[in-house]
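Presented below are the structures under discussion, each in the form of structure tokens.
Just so it is clear, none of the values below were taken in a lab; they were calculated from the coordinates. It should be emphasised that the depicted structure is a prediction, and the values quoted were computed from it without experimental measurement. Cβ atoms are built from the backbone, for glycine too; each structure is taken alone.
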Structure I
């Protein structure tokens, strides 16, 4: 995985974050075709979901989605700091990141954690 030993990743998937950031920062995004974006989207969605599952005990769930082609979608659910379950679609988090170039891996992770209420938002003064 981009030179990160598998055993290190298995202990803590965040060990991949600096290497993954370096990788995406060097990608020629302006030259990407649709298939390149789809592959990158899939890779980042998988990484994001894996971090949420491994570090936060999140689980995959099925959510109703009457507007979707299948009528449902897969989401990640985790218990927030407020004690309630919260859900996020990691694919949507990655799409938001694509609209806020350059891609920032830690920002992507933080957005998912905030949505799941796994961390508190610090209000600006």
Structure II
């Protein structure tokens, strides 16, 4: 659900004139959306675990001097249809990876803000005279 949909639901529930049947329908929709979100999260966690396992197996195979250490990652990516097909695709993937790494680095290490220095004002002339 989008943020505006949540805002609409909050406004609907805050309305004292809402009928009980309408509120029940909204509750059923929210429960369905919650179940769908949990299922999607479980699928994403499974994909992440498979990729993490393939990456760790690749590093272990390289450490042990296996003839094709990338076989684990290659298999996992090909299962999902994510292997680069040509040079242009590979360049785009590397560019995306660099941009993502820079974005993550900036999110994890925000730039330090310098404390604002007080600006001192100076009088330009010390010889002022007041009219008599």
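Overview of results
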item	result
Comparison of I, II by FRET efficiency 1/(1 + (r/R0)^6) of positions 29 and 109 (r between Cβ atoms, R0 = 30 Å, to 0.05) - largest value held by	I
If helix-only ellipticity at 222 nm (-39500 (n - 2.57) for each DSSP H run of 4 or more, over all residues; to 500) is computed and equals -23000, the structure in I, II	II
Cα extents along the principal axes in Å from the coordinates reads 97, 64, 29; which among I, II	II
Read-out mean count of other Cβ atoms within 10 Å over residues 85-92, computed value 9.9, structure in I, II	II
For relative contact order in percent (Cα under 8 Å, 6 or more apart) computed as 22, the structure of I, II it came from	I
Distance in nm of label points 7 Å out along Cα→Cβ at positions 53 and 93 - highest-scoring structure of I, II	II
Answer label among I, II for the case where FRET efficiency 1/(1 + (r/R0)^6) of positions 5 and 61 (r between Cβ atoms, R0 = 41 Å, to 0.05), calculated from the coordinates, equals 0.30	II
